[in-house]
Structure P
């Protein structure tokens, strides 16, 4: 490997200093940083780190995710593989690690702590405390992934505490997930060893957790957007805040990543060094990531941006190798296997019929840009002795279909999807990844579901003779296809869903969270309607 020399205005984040410099790279490491006495263009920074992401939510296998991420200056992710874990168990986690090794990008995976997430849904596999311990022994597994079972922590569940103990024994941090948890319960949850949370909805909630020693991740993904509520924390807590996407769909990942959060934060008047502390430094220190921090002797994981306003990335280097230049990825594609678990057969429209009764309907209220939902009680529309969707009131039918075995679909009702006709469906349905669908009539609902079943995974749309699907053959939640083509196809089907009337910013991403039982208030599982506050099936 020959020497490489990079000139620019070097940003020394810990020293909060900027100066013209020449960085020399030898054998993949920074061998020398020389201060210059003449003006230079561009700004040299450590690479950005996404402090919490489910790579699977990009619908791309890790090697394809990497090709997009590096164009935005991201050099590493702290990745929770519990999506594929819920489908394939430990085999799925090992698939992610193995595929990640085939790219120069720095993937740092966690051991999923909650597979399955609850007992109120059907998952494809389980990962117990002994398996968590074995995963944590691996050098590639740096932390215990988000502990969503905060009731288990608070009530001293033996299996939950055993998983935390494995991480503590090995000196690896434990990620949290406790939306809305406040006061004494938050203190006890954090005292059990939980170090981060990416689920704060308000600044007040985040402050409550900060005072007990927890790090707060500011999340801005394709569905959940908490940037505006939390960004002011960075003014006074630069050492305790990180940036993350959590879930990023492919069309969104083509456009931007952590770089856009830096630009938005600086636009709000937040000190640029505070911003870069959150984007580049804090995740590396908290998770002890072996990536470079722009010091002599460090791995040459660095980026060059045009300015400290837009953070448009000119160059991205990983271990001294140029992997992205002016928005073009230089990471090659790799060939990969397609592990999966899909064992249900086609449904009929009659499977989605709901006999009418004297009862009103308990309706899920989807909230654009949020994972939480509301709930309403509304009178149902009756036709031919059955409750049916009522697009005129935006009361649509939601179904969750078990994809691991043949079973009767679970049917409920939902508002705020806005569809005027047709149906959409997908096997990306956190966390167990059964098939979730929303529609205006049983025929299109059934067709959309059957498109997913036939493809053994995907996101689909149906309206009469119009049918479309983006196949996801890897575990039913990802594809090994070219990332740019996937982004184009996803954008196309997303636009089709909006053309059916959906008013949501990301209808398929929002759809994928309607089965996420660990986020209140009302959700659907393949076993029925679930009350997230009472934590039971309704």
Structure Q
């Protein structure tokens, strides 16, 4: 499938103003504009990312009620339960809130449901256990916003519930909890609406620590870990918190995370958002998918080095098991797509099987969405019921389309880019037909053509190490703040391609003035370039330092 290049329109006047006022190149000025920073003030704030620019946590609706109730529980020695999710965002959120409550002398315990046996979010079985254990206050983190019946059940047992969550509010309704802290509520005044669950947990602790000798900033390493792993947009407060959190991660002060970094082969490297996305996050997530999430939580909470090393090795081993399971399911899913999906009629891929591990189907759904550029929902069947996980594409609000099909679902939740569903096996065919009919009704056909957003088109000879260093100052990179993507036209393939790695190649391209090495580790996505041929290329630039020799290297994204 050929990608559609979307090159941002340059604005020479604003470019010039930013370049002059900030003493940066016009290229970097354009990159700032592409990320919404068109004034000197907004661009300066983006570049500085000061913690002082973060918003007051008491701007959240119900924050004051939540803090009063928690303080009362601490004072009266009530038993508190911090209830989270089994992914990185959820486990880092639990770690932060539990640790803070411990610092303040609370009687507190944690609960993370088993993905396979209990599923996502609050459940009545766990609430009954909490009641039997004398719990009188439950604080949810990264879940709870759709737990209407469960919150009512807790109230019947005289358990107060405080919900902290960042997921979509269903049709404007929230559970009847004592306090609901979620910026997506219609009447919540908190200005930044895109905090991850761990960001909201941090804000709760920030408010709780007010007037105490403790510092919520001690948890910024965990905030960065959860925010990046949950693919929250790295703009605004998320970028600020993540930038400072990555610096904390690099100091390796948290015993468990240091052990995990060592096992992941990160040594003494400065930790980037990429390291979280590809090395740390998957190892923690693996425990919630195919192992015990409690072991991952023990790693994050632990202070004993020997125990941390042993737990880190367990996480690494479980991640390898997850990768094997994932490959098998992906192969089976691709075969099903060949047999069952007609892309003329199916804008959304919906697949089901009894042989799929429910903890891994979300990753496979993401792989299918990337490969076919269609939203994908994978359903793991167990008897008459199925648990599904979906991933979407740009400009297709998956949660809104689920709302239109709710008569076919036993339960669902999520947001624009991802979802979870529970469905009766006999309803899958009707659900598949309905959601595709809804997509055919009003989803623009152009949505389903893969796009490549390009920040700026420039001559290859205008790149140098100083410009690339300036680009790096826009990090941390991630959702909504991707690595800069450039395009250069009318180049010649001077040499290559030569194979690298298991599935890559490298070529050398020239514009007649400079020659650069360009590489990819996924050759299947490209028309194979031939020496002497002309080419337009899209790429991400970096400076490669190999045995003391520095050179500009281009990571290929597309060749025409």
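Computing relative contact order in percent (Cα under 8 Å, 6 or more apart) for each of P, Q, which one ends up highest?
Numbers: P: 15; Q: 12.
Max of relative contact order in percent (Cα under 8 Å, 6 or more apart): P.
Taking distance in nm of label points 7 Å out along Cα→Cβ at positions 86 and 182 from the coordinates of each of P, Q, which one would give 2.8?
Numbers: P: 2.8; Q: 2.1.
Comparing all candidates, it corresponds to P.
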> Which structure, out of P, Q, was mean count of other Cβ atoms within 10 Å over residues 246-253 derived from, given a value of 25.8?
Replying inline: P
> Quick one: helix-only ellipticity at 222 nm (-39500 (n - 2.57) for each DSSP H run of 4 or more, over all residues; to 500) came out at -7000 when computed from one of P, Q, so which one is it?
Replying inline: P
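Quick one: FRET efficiency 1/(1 + (r/R0)^6) of positions 6 and 502 (r between Cβ atoms, R0 = 30 Å, to 0.05) came out at 0.45 when computed from one of P, Q, so which one is it? Don't jump to the answer; show the numbers that get you there.
Working: P: 0.10; Q: 0.45.
Among P, Q, the structure yielding 0.45 for FRET efficiency 1/(1 + (r/R0)^6) of positions 6 and 502 (r between Cβ atoms, R0 = 30 Å, to 0.05) is Q.
Comparing percent of Cα pairs over 14 Å apart, for residues 326-397 alone across P, Q, which is largest? List each step's numbers first, then the result.
Details: P: 76; Q: 54.
When percent of Cα pairs over 14 Å apart, for residues 326-397 alone is computed for each of P, Q, structure P gives the biggest number.
When semi-axes √(5λ) of the Cα gyration tensor in Å is calculated, the result is 40, 30, 23; to which of the structures P, Q does this value belong? Numbers along the way, then the final one.
Values: P: 40, 25, 22; Q: 40, 30, 23.
Answer by label: Q.
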>> So if we calculate FRET efficiency 1/(1 + (r/R0)^6) of positions 118 and 518 (r between Cβ atoms, R0 = 25 Å, to 0.05) for every structure here (P, Q), which label has the highest result?
In response: P
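Suppose you compute FRET efficiency 1/(1 + (r/R0)^6) of positions 214 and 342 (r between Cβ atoms, R0 = 41 Å, to 0.05) for every structure in P, Q: which one lands on 0.60?
On the way: P: 0.60; Q: 0.10.
Considering all the candidates, the number was obtained from P.
FYI, it's all coordinate maths here, none of it is from the lab. Quick caveat: nothing in here was measured; it's all calculated off a predicted structure. Cβ atoms are built from the backbone, for glycine too; each structure is taken alone.
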